[in-house]
1. Ranked on relative contact order in percent (Cα under 8 Å, 6 or more apart), which label among P, Q comes first with the largest value?
2. Starting from the value 1.9: which structure in P, Q was distance in nm of label points 7 Å out along Cα→Cβ at positions 190 and 206 calculated from?
3. Suppose you compute Rg/Rh (Cα atoms, Kirkwood Rh) for every structure in P, Q: which one lands on 0.97?
4. With distance in nm of label points 7 Å out along Cα→Cβ at positions 30 and 46 derived from the coordinates and found to be 3.1, which of P, Q does the value describe?
5. Where does the value 2.0 come from, among P, Q, when distance in nm of label points 7 Å out along Cα→Cβ at positions 174 and 270 is the thing being computed?
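Every number here is computed from the coordinates shown, using simple stated rules; none is lab data. Note that the coordinates shown come from a computational prediction; the quantities given were computed from them, not determined experimentally. Cβ atoms are built from the backbone, for glycine too; each structure is taken alone.
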Structure P
Amino acid sequence: MRSKIRVCIIGFIIFFCGFSAFSQQIINLYSTNVPNSKPSNIAETGADKGLYKGITSPTLEYIKPERPNGTAIIVIAGGGYGVIVYNGEGISVAKALAEKGITAFVLKYRLPSDEIMLDKKIGPLQDVQQSIKYVRENAEKYGIDKNKIGVMGFSAGGHLASTAATHFEKTLIDNQQNTNLRPDFQILIYPVISMQDALTHGGSRDNLLGKNPSKEDKDLYSNDLQVKANTPMAWITHAADDKLVDVDNSISYFENLRKNKVEVEMHIFPKGDHGFIFRHKGWMNPLFDWMERNSLIK
């Protein structure tokens, strides 16, 4: 009996110490009114399972590593713009980043909805721009190099991250200090990139742009068509057998980044399907190699 108790205590200590290095804090993204919002009876749900819906007050969850190295990443989980896979693609990934000394901020963004937004197409991007603004303006407070702030997105969150990386010249939030809203780098994991009929993930497009989007909106939010020479450098990974989000989303984005002479690296797994991060334990190793080569980690 004593040996069993001892094992349990040791197990608890190991579990506790595994997470004790991280300091976590919830930050309200907007100090005053949330822009582009309208009154509603929508209630936020999903805290019990880490799958959020109905967000009307977006937040950042700050995860401080034991030894911050100056790099910060805003983590944007996916969910088809209909839910946020907050724990699986947000918190767990942020803690893995923190183990490398990266300061992580997990974004709980507003999902596009006509019930809570005046213009649902821009709501999620406003929250990403506000998060970049917040982190950059508070870089000294968090021990962050203001020139090493990136975005990392999964699936539809990858679409949102790549939108932030290609639409930063148009400010959609209050920015009286003219803070730079361009991320310094982008990390995209099985991302939705295109809104074109033959390539897009239908559910993500329907939720963001509606059932019958105009050609102008489909082109504007097809981020492979929005790449310029000043688009930030990128690291992309996808599975060739992805049945939910076609790998050609990543390939098209890669090709347009390359043609515009934007530094980009891509890793394609032959198998893994969508959400392979939950099955491929070593998927982050090539990412960390890339970050080391670009002086984002030591």
Structure Q
Amino acid sequence: MSADPTGGYRRIPVTPRARVIVDNDYAGDPDGLLALAHHFLMDAAPVRAVTCTSIAMEGMPYPEGSPARDSANELIRRLGVTGAVAVSDDVQVGFDELDGPTDGARVILEESRRDDPLPLVIAAGGPLTNVASALREDPSLADRAEVVWIGGGAYPGGAWEYNLMLDAAAAQFVFNESRIPISQVPQHVYRQCLLSIGELELGLHAVGEFGAWLYSCFDDPPEFARIGAIWPMGDSPPVLISAGATESSAARVVDTPWISADGMYAQHPSPRPLTLFDTIDTRLLFGDFFARLALRFAGGRS
């Protein structure tokens, strides 16, 4: 490599391939924050907005207000993100309980209507409430965006799965009633995405204040969580799919299924193609994340 006049190194030019809205619960499992940081560090898919959920299973209440929005804003501040990024208020009730579009739906629709040559990807790591709300408000969103979703059981039959069952009605609307293109990473595939506690500790402690803060989001898990030698990082695949490369992962095109209220799959009466991931290249995914952190915070580049 040759040095530039400022004393750094010229970077390999990267052509943006998409713009991204990241939708998740940033007040729950901290793997969503790690994935959000990775999204912001990617050159190939600029993050245009962050939409937030904090829907909880019965018996797992969240604080009042918008705890996911607050966590996302804290990450954005600490990461030193430049430029305006819209961050929505949390949605805390399911799709069937909404009396109008969510704030996240408003953000999604506003970005989708923006004059921008880059295709729009909604990277959803939790329940599909905001996406369903946006599609109900404006079905033509299906012509202006695609969804990458972490959720649902294995094919062909489906199963109970956390992200789906947090708001089954929202998943049913997106799959059964809309026309939006979907790439799906079902449960047994996103469970391939694991980091050992050693990898997590070493990789985050090596990158200064931001890494220390992100690590602190992992070091006090809730009482119900029992952490062994690994931490699941199931929210990270959309980074690879929207902003990285999928050639080294395995995917196939199937018919979009009809989702029932219990999370099971049936034949859709009017199916459209769905990209279904069977494997995720975890070496590329997490190798890229820790490399980008080091380049940003450990002296590789400013």
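1. Details: P: 14; Q: 18.
Greatest value across P, Q: structure Q.
2. Details: P: 1.9; Q: 2.7.
That value comes from structure P.
3. P
4. Numbers: P: 1.9; Q: 3.1.
The read-out comes from structure Q.
5. Numbers: P: 5.5; Q: 2.0.
Computed on structure Q.
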